[in-house]
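Taken together, the values in this text are just the output of simple stated rules run on the coordinates, not laboratory data. What you see is a predicted model; the values in this text were computed from it and never measured. Cβ atoms are built from the backbone, for glycine too; each structure is taken alone.
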Structure P
Amino acid sequence: MTTGTAAIDAVLRRFFVDRRAEADAIGPGFAAAVAELECYVLRGGKRVRPTFAWLGWIGAGGDETGPTAGAVRQTCAALELLHASALIHDDIIDASPTRRGYPAAHMTFAEQHRTRNWSGNAESFGRGTAILTGDLAQGWADDMIRSADLPADAHERVGPVWSAMRTEVLAGQLLDLTAEAGSDEEVDSALRVNRYKTAAYTVERPLHIGAAIAGAGVGLVAAYRAFGVDIGIAFQLRDDLLGVFGDPALTGKPSGDDLREGKRTVLLATALRHADDRDPDAAKFLRAKIGTDISADELRALRGIITDVGAVDHVERDIVRRTERALGALEASGATAHGRRQLAAMAVSATQRRR
């Protein structure tokens, strides 16, 4: 059995229950923000990152029925708070109105401001409150890691990995902002963003954390990281496709949002490169519309161009190639047979999803 979303959710629920009295004592405004964060964290998500961390531990010989399993689950659950922080901040940066089919955190806080007829600008209040709430989620993720009842040597091994992961996800976000602002069209630049903004903290470092808890050797850690980079990038490539072609009923976000926001994805960079070679007029149309308020008809036209120039097929092939290479690295690793089976299933699920 893997840790499962129910087990992770139980850890997160206990964590929030333990903080309600503290939040109430500080004041109603803070308590309201904490309540919204709790709702935000618990009402959705696939718990991909905690599950990869748990399976990294299992694959390195961790005993899921042993005395440290509860502390490992708490360590894994901390990844979900870090993820919530990243999502809340990402939606502010991208001015995204929704997340998982619900209003984004900054939109929720802005609506609360309007409903209560408070003074000042509702949108500014929403953004500011969401920023602080995202910061709180990251701080509490650190607290969950630090307070987990792991052996002292496991804490010493996990600490540097956790710190590196936090740095990498923030670096990836900054690289993403820079690429958008500079209208960077290079595939390598988009892949670098994918590596640090998504792959590192979605698969690579969670696996590394699980391995570190178990005291895995350098060979298994290297195999996990190779697997994690490829599956993490393939995960983001799938996300790029869903950002343009996904069903809003499944993704929880408006279709075509990546194009409206001007996201410098591998899919877009590949489409521009192919269109420059095959259809310069189509390339000109792509460049003119990226980052604008695209109409439904324009979105259909952009989808047609991206498909017709071969960018979709190119990205799909890359997902397959990376997945196969990752599975090869996993099979050759020293992970337990049970761990390998579970991680292989996770890899396929993460790269072939439709939401």
Structure Q
Amino acid sequence: MELKVIHGMSEVAGQGINSVKGLRNNGVFSNMAVWRKNQSGYDVDIDLNIDKSILKMPFNALKMLLFAFKALYKYNVLHSHFGYSLLPFGLDLKFDKMMGMKVFAEFHGSDIRWAYKDIHYKYLENYTVNVRKSKRQKRLKRLLQNTDGIIFHDFELIPHLPCIDKPIYIVPLRLDVKKFKPIYPEYRDKPVIVHAPSRRQVKGTDKILDALKKVKSDFKLVLVEGKTQEEAFKIYKEADIIIDQISGGTYGVLALEAMALGKPVITYIDDEFRATFPEELPIVSAEFDNLHEIISDLIANSNKRTELGKAGRRYVERYHDADKIGVYLKRIYEGTVEENNLFKLL
């Protein structure tokens, strides 16, 4: 049977559209659909442009219902992102399954983190304490009951799952690597350090800034806030060092983009999670108490910055290229993938 895949209904850091492009480049018919585009600037194939206007609610409800009905006949695989299916609250899922559609649920972080269990992190604070667990669990219940498999980027979110007898797949974050031309850092009297505090509390920005005050060497700090994606990338290209986050213990899309650009990346990688990544992971792990020492070392050693940049580019080319991962996403949908942890296959 020919696969016809829809990703939706929310875009998360380009993971939907990059997955779709990877599938297409491997001969799989695939589309990315959203209820409404966010400010990330990532492409989508179908934008229903659903707003939150109360006056438009009946019209929007009808629009979503018609789209979901058509999708049942047009696609045979639903790849859900961020806990959303074709209709709000997963109202479509039983019908999807009755029509023979396979459903795969990909979780990205705050969609499932702490929804069921109070997992402790060394640095990441529970920012969902004011969100009722019962409300979040109700939203996820239908999806978890009807999914054919659960997809995570790495091992960090697995402990947050409730007891559930479903296959779990580790599918690395996807990037359109060929869009990024590496610009490896070279010697500079005043190296440029870039940090993008999209969510200061989550990224640990305030403590990162405190640590940077302890650095005695000369450097220029650039904070990327309130920028379009295009403006942000212009800044990243000029960077000598990029600090992502010191929080959850793994790495995210910014780290991938920085490595694809050939930049050394600093983020906190928990020892437990590092053991689950490929040995050649070139990210420099730092914590708040030693960040200033690590920064000082990189400022003083331009050759090390260059080598880390080159190693990072090789890493994303091997493990995070959307076209490569598209091969295995296809096999996951078909039920023919030979290993649930794709890091081991790439």
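One of P, Q was used to compute distance in nm of label points 7 Å out along Cα→Cβ at positions 63 and 215, and the answer was 4.6. Which one was it? Derived from Q, not from the others.
Out of P, Q, choose the structure whose coordinates give distance in nm of label points 7 Å out along Cα→Cβ at positions 135 and 167 equal to 3.5 when calculated.
Values: P: 2.2; Q: 3.5.
The read-out was computed on structure Q.
Starting from the value -10500: which structure in P, Q was helix-only ellipticity at 222 nm (-39500 (n - 2.57) for each DSSP H run of 4 or more, over all residues; to 500) calculated from? Derived from Q, not from the others. So distance in nm of label points 7 Å out along Cα→Cβ at positions 31 and 327, computed for just one structure, reads 5.2; which one of P, Q is that? Value 5.2 for distance in nm of label points 7 Å out along Cα→Cβ at positions 31 and 327 corresponds to P out of P, Q.
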